[in-house]
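Peer 1: Once you scroll down, you'll see the structures, which are given as structure tokens.
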Structure I
Amino acid sequence: MAPPPVVMPPATTLFNVSKLVGDTAGSAAQTDAKLVNAWGIAFNPAGFVWVANNGSATSTLYDGNGVPQSLVVATPPAPTGIVYNGSADFRASPFLFATESGKIAAWSPTADRTNAPAVVDGAAAQAVYKGLAIATWNNANYLYAADFHNNRVDVFDAGFNKVTLAGAFRDPALPANYAPFGIQAIGDRIYIAYAQRESGGDDEVAGAGLGAVDVFDTGGNLLKQLAMGGALNAPWGMALAPSNFGSYSGKLLVGNFGDGRINAYDTASGAMAGTLSKADGSAIVIDGLWGIAFGPGVNSQPTNTLFFAAGPGDETHGLYGRIDMR
């Protein structure tokens, strides 16, 4: 009787990193001076990527090769997270922004093509919104803003009214000095990346093992703590890898702002599945890494290419790029 065949584990997929756009000449293939501390990214499903530029209070648009588009949108100071809205809710505004200045802003081409005015002002509550997500709960659309200063998630209905959901997005097992940093809707779940908050301030603390990722339903009820410590280091960006992303297919990718690495986690067990690496086997490290997202499949933006935004040089510069399988 022949011995059973030996099943080898799949080879770890390696990647190429391309620097598409930078704020200074020579830092990337294209130059855009407005791309300063590039933070959140969101795709128009039938168009281009929109990047929230924290350092210039703008949003700029690019195709998958980094070619700048003519539209530049002004936002309130210090934008962070950005989401695409395909519904008639939220005043039919296709793109919505959160800001560290405590404002939520909305862009509608029929209202003001080059400006995204504030529609929510959380300054009185000292809100510092580090991230933004959009999802549905009980057949209604909501915005979810990660308020790092007040250690909470603020939720807004389709008319931008602040509401309270039963779950309240609380995890009693988190360290007291952890606060919601990044937030991402994936399917019918809300993933929140927590970072340690500096004493007396509103910046994150970087360091090996500092961070957590929780999974909630869209009503704010905690489902599980997916990851705590380990390879996390001030995590912010999150994206679910598609089924054609090599050995990391179907994994939750978590980008660390603290050390610039992108780690992969099993969505069921929370087990770490590896760190995205270059051809020589060394880990990909992107200084000041913020948003990560897969393309929509148009304008040279493949659905299995991971695009990223970053604020290198301690958030004084900007970078937009892509990560492709070799």
Structure II
Amino acid sequence: MLRRTIDASRGMSHGPSAMNSHPQAAGLPARDPTRSFQDMILTLHDFWAAQGCVILQPYDMRMGAGTFHTATTLRALGPEPWNAAFVQPCRRPTDGRYGENPNRLQHYYQYQVILKPSPGDIQELYLDSLKAIGIDPLAHDIRFVEDDWESPTLGAWGLGWEVWCDGMEVTQFTYFQQMGGFDCKPVAGELTYGLERLAMYIQGVDNVYDLAFNDRGVSYGEVFLENEKQMSKWNFEVAETDALFDLFTKAEAECRNALANDVPIAAYEQAIEASHIFNLLQARGVISVQERASYMGRVRDLARGSCEKYAELMAPRWAAQYPEWSLN
């Protein structure tokens, strides 16, 4: 893929951020995002809340990326403005390494921001958010490297960039063009921060398990290392494949049942479930190359069907509020 880089330190204004400071509640210590994983997350919450974002909680389902959250996928549809930020735990079974790899995990965290319509200063806002967590864009080599995004299982794609900090990718920046096969009108801007990778960079550690989770001596490894060991074993060795195939079929059937009864959010949840089961089947090594394409197509059909039904149900409200807007 042809990649074009943008040097963020050139031709851009870096005046005082809208988030120069965050008043703390009386008696609470000031946050230092450079000292702990959780303070970095809380600082991002503060920053994006100050930009008018709704600060949401993680979606309570297993999913491979924050984009699967309904606050991103379904809210990207239609004309209504929507600004939200949240942490999303992500599971990618095939990436597990039994806790033996210093920077590769089957369970990790993304920080997701969706801004709709995408503001003209979204790049400036992003750079200010880096400054808020301790990365001064003027003191580091921040580059936007063209890397258009696509999610075959969501029937979605967008124009995008990887954001590199001193040669390491830390964020994916995307302008959504389609979601569930529908054009995004208006275009939404999405930022996906790799939280562990950012924290490792900020704290100056080479092993994710050495990250300071808080400033009281608790490490990332104390919180998650045993989980990585056990879940890697489950993903690669233990999960019963016949049961997984059955669960995939049931999720597919329940999605179609929900669609037939006009509850597309419930249908979409079953599409998320089917996607995770498919990922587990891949980790177990029981999906051939030919079957992989077929299963991805089945998940895509569920997600697109859910988006289509959601748009169909919401269209009257959207048309009443935005008479010049059309679905296609």
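Peer 1: Out of I, II, choose the structure whose coordinates give Cα extents along the principal axes in Å equal to 54, 52, 47 when calculated.
Peer 2: Answer by label: II.
Peer 1: Something else: When you work out distance in nm of label points 7 Å out along Cα→Cβ at positions 109 and 293 for each of the structures I, II, which one comes out largest?
Peer 2: Sorting by distance in nm of label points 7 Å out along Cα→Cβ at positions 109 and 293 in descending order puts II first.
Peer 1: Another question about this same structure. For which of the structures I, II does the calculation of helix-only ellipticity at 222 nm (-39500 (n - 2.57) for each DSSP H run of 4 or more, over all residues; to 500) return -500? Intermediate values should be presented prior to the final figure.
Peer 2: Details: I: -500; II: -12500.
So the calculation was done on I.
Peer 1: Can you say which of I, II returns 25.1 when mean count of other Cβ atoms within 10 Å over residues 37-44 is computed?
Peer 2: Numbers: I: 25.1; II: 21.4.
Structure of origin is I.
Read the figures in this text as sums done on the coordinates, not as results from a lab. Keep in mind the model is a prediction, meaning the values are calculated, not measured. Cβ atoms are built from the backbone, for glycine too; each structure is taken alone.
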